[in-house]
Every structure is written in C-alpha cells, then in structure tokens.
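The next part holds the structures, each set out as structure tokens.
All of the numbers you see were taken from the coordinates with simple rules; none came from a lab. None of these values were measured; they are calculated from a predicted model. Cβ atoms are built from the backbone, for glycine too; each structure is taken alone.
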Structure I
Amino acid sequence: MNILETIIAKKKIEVKERKEDKSIAELEHGTFFKNKVLDFKKYLLREDKTGIIAEFKRRSPSKGIINNTSTVTEVTTAYTKYGASGLSVLTDEAFFGGSLSDLVAATINEVPLLRKDFIIDEYQLVESKAFGAEVILLIAACLKKHEVKTLAASAKNIGLNVLLEIHNEEELEHICDEVDVVGINNRDLKTFTVDINRSIELGKKIPVDKIKISESGIDDVSTIRLLQQYGFKGFLMGEKFMKEKKPGEAFKFFVEELNK
C-alpha cells in the first residue's frame, strides 16, 4: 500500500472505535456544536488579511518530527495576530501527532478554523463541529465523486464550510455546488513529492465561481505572488513556519516581507 492507503486503512479503524466511544447525539451536545461558524470565503477575500491559512503540525509521514515543543495556543494566536486568513490544525494522531484537543485549543482565535484530517465518514463531520472546527477538508484522492457530494452536503447542513482538495485533472469532477473552496495540493499524497506547477496548471481548469487555494510546498513570498497572478486567493502553509523554533515569529517576518 502507498502512504495514503495506509493512512485511510488506519482511519477506518479509528472512526469505528470513535463511534463506539461516543454517539452522534452526544457530539451534538458538545460545547461548539451550536455555534455559528465564520465564513471561510469572506476571510480569504478580506483585504486586511494575508490569504494564508497557517497550519499547526507537529510531524508528518514524510518529514518525521517537525516541531514537538511549540504549543497550539502560542502558535495559532501569533498566526491570527499577524494576519492569517484561517488556521489549519492537524488532528490525525497516528501519522501527524495531532488530536482533537489541539483543535479545541485553537478555538480562542477569531478566524476560520480548519480541521485537517482524512474525512471518510459523516460521523467525523459532526465530531469536527463539536470540537470547534468551522471548515472541513475533503480529499478527492481518498473519496469517490458521490462521497464528496454527500459529505459536502452533510457538512453544509450543519453549518460547516467545505474545502475540497484535488491533485489531478480527474479529480476536477469531484467539484460540486456544496464545495465552498477548492484547494490544489502540490504534494502527491501517494508519493509525497511536491511540484508548485501543479497549482498553476490545474488551477486554470477550476470553475471561475470557485475560490481556489494552493496547498503545500509554498516556502517564499515570490511563490505567493506568482500564484496570485494565476487567481489564487489562499495559500495553506505549515512546515515553512513550524520547522522554526518560534513559528509565530517566523510567520510575522514572512508577512512583513509579503506586505512590502
């Protein structure tokens, strides 16, 4: 199995165990479930924001440990202070060292909060809302076209924003009305190789009524400016900042350069 298949196989077991541990009814009584969520699209388009969805990530299957000392609160607060349009928090534990507790810790910030995980079941949508997420990620590489539509519709029904991630032309067919934002992952989740040109070429084929963002491998201001020329409104970035001793400070310096 490739990396993505291994992750999904593990995720199926994990979701089954979570269902046995806590029912949907219990989740619906969670602290955040009834809360109104922030509009992800509006924040991506706000002129007083950077367009960057800044990510908190401890480790990854390809890089190993990235940062195991910085706290979610410390990092996401700085991201928000210096202009992040959104926050992304990894909640997969087995492969990325994250947790739903990390998601909760980031809810103190007033920007849209993305749960970064591998969503394969409607249970996870309710779980996401119950633990404070305002945006959920659907990855076309691990979902069929009809599954994306069903999950996206269910997410919208409980008030969540939907980010669909694609990586190739075939996955363009997964885009549906219920999707708010389309992200192009420059990293192939099957091999973990990265190519920024993936965004540029595939981005030309995304419907004009969809906001598009670029994900992974964005390391410098010049790349953001290049992608902006091709109509990208958002940029998901994590390792660039998380690999530094002080991720929040690294983000601040990056934004200062971006604003010059």
Structure II
Amino acid sequence: MRPKAIFFFVACCGLIIASFASLNLQFSTFFNPGSLRKMGLFISELTQPNWSGAFWLKLLPAALETLAMSALGTLIAFILGLALAIPASKRSPARFSLLRSSARWMLSALRSVPELMWAALLLISAGLGPMSGTLALALHTTGVLGRMFAEALENAPKENEFALSVRGISRSKIFFFVQIPQIAPQLVSYTLYRWENNIRAATVLGIVGAGGLGQMLSYYLSLFKMSETSSILLVMIGLVLLVDMLSAKIRRLLA
C-alpha cells in the first residue's frame, strides 16, 4: 500500500475510535431489561393499526398531498439544478470563472441547509401548508441535483464534443445535441433517486406544519394514539415502495 493510503486508513480508524470515546454511548442502559420491555410494549402497540374506513378516508388526501409535494419539489429542483449545473461545471468556458464559482457556492449553500430549516424559514412567509414544504424540498434538492448534474457534465466523454467543435459547430448545439443526450440516463437516475428520498423528507416536513402525512403523524403521535400512528406509518411505507417500483420501471424502460 502507498504511504498516503496507509495514513488515510489510520486516520479513519483514529476518528472512529475517537467517536466512540467522545459520544458517551450508554449501551448498558439501552439494553437493560426495563428499556427492552418498554420498547417491546411500544412496538406491540404499533402492530395494531386502525383499519376503520373513516380513518383511512382521512389518510388518502394526506397521502396524495405528500406524493404531490415530493413530485413537484423534485421537478422544480430538476429544472433549477440543471440550470445551475451548466455554469457550475468545469466544462464551462474559462472566462466565466466568476459565474462558475458563484454557481458552485450557491449549490453548496442550498444543499447545506436541511429541508427542515428551509421549511421553518418558508413557513414565516408562505404559512402553514404544502406550499412551504414543496419549496423547502425544491431548494434543498436543487443543491443536491445541481452538484450531481455538474459532475455528470464534467465526466462526460469529450471526444464527440471535440470532433464537432473543430468542424465549427456552435457550443450551444453541441451542448443540447451531444452533451445532454450523453448524460440523460444519469440525470434521470439521479432525479428518480432524489424523488424517493423526497417522499420520506416530505413526511418529516409535515411534522413542522408543511401538510401531508407528516402533519397527521405529528398530531396522533403527540396524543399517543398508537393505532392511528401505525396506520399512517403503513401508508408512508406504501408510498415509498410505490415510488421505488415506479422509478425502477422507468430506469428499465430507459435502459
């Protein structure tokens, strides 16, 4: 092994050991009989969902709202992320270095702020409801997708681009008819993956008042109504599985 690799491996081991030493993890408290009994009681209550039709009719619009929030937020992030990835990529002309650094800084700032923080800020202006949640998802996901799209542009093969540029083809035509088709499968794959993540994030945002299943989950969990909470969790799992199957099918069709 090279000295740098050995140093990196030793440094990672040291960080892991230091993490265990500094976090004060009390495994004895976690695994004592009293704690295990309480966890078992909590889980047993969650295994008794509320199957009443009236309650499930309440869950349906909330589930659709969560799905719509994740889909629309991801779509907005795809458009904005691609728009910022173009100047942020190292493939952009050198004379636009200031624009490149500004775009990269903006992408870093957008993805550094968690969705919950974006939602808390947007709740002040947009108020309670799905609008603030959708915008919070869109802003954070723009930073993530923009970074991924920029790297996809940078790693795209350059042979076709060079061959067309020496023949006098404009950069805009090369971008839209060569670069974008080359990385299109990656763009779609990244976007679908983030959509799956945004389903889970949308439910979390509902807890702070952004609507959807998360808002119902926060309400019933605060009242310790475990049967209703269990039903909400089942719907959340179903949504995640549905989006996962849809994204897998779309990937197969593209392949």
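Consider the structures I, II: one of them gives 72, 52, 40 for Cα extents along the principal axes in Å as calculated from the coordinates. Say which.
Structure of origin is II.
Give the label, chosen from I, II, of the structure having the highest value of mean count of other Cβ atoms within 10 Å over residues 35-42.
Max of mean count of other Cβ atoms within 10 Å over residues 35-42: I.
Say we calculate mean count of other Cβ atoms within 10 Å over residues 11-18 for every structure; which of I, II gives the highest result?
I
As an exercise: FRET efficiency 1/(1 + (r/R0)^6) of positions 3 and 195 (r between Cβ atoms, R0 = 30 Å, to 0.05), calculated from one structure in I, II, equals 0.95. Which structure is it?
I
Assuming -27000 is helix-only ellipticity at 222 nm (-39500 (n - 2.57) for each DSSP H run of 4 or more, over all residues; to 500) as calculated from a single structure, say which of I, II it is.
The structure behind it is II.
Of structures I, II, which gives 5.9 when distance in nm of label points 7 Å out along Cα→Cβ at positions 179 and 227 is computed from the coordinates?
The read-out was computed on structure II.
Looking just at distance in nm of label points 7 Å out along Cα→Cβ at positions 107 and 139, which of the labels I, II belongs to the structure with the highest value?
I
If relative contact order in percent (Cα under 8 Å, 6 or more apart) is computed to be 26, which of I, II is the source?
Corresponding structure: II.
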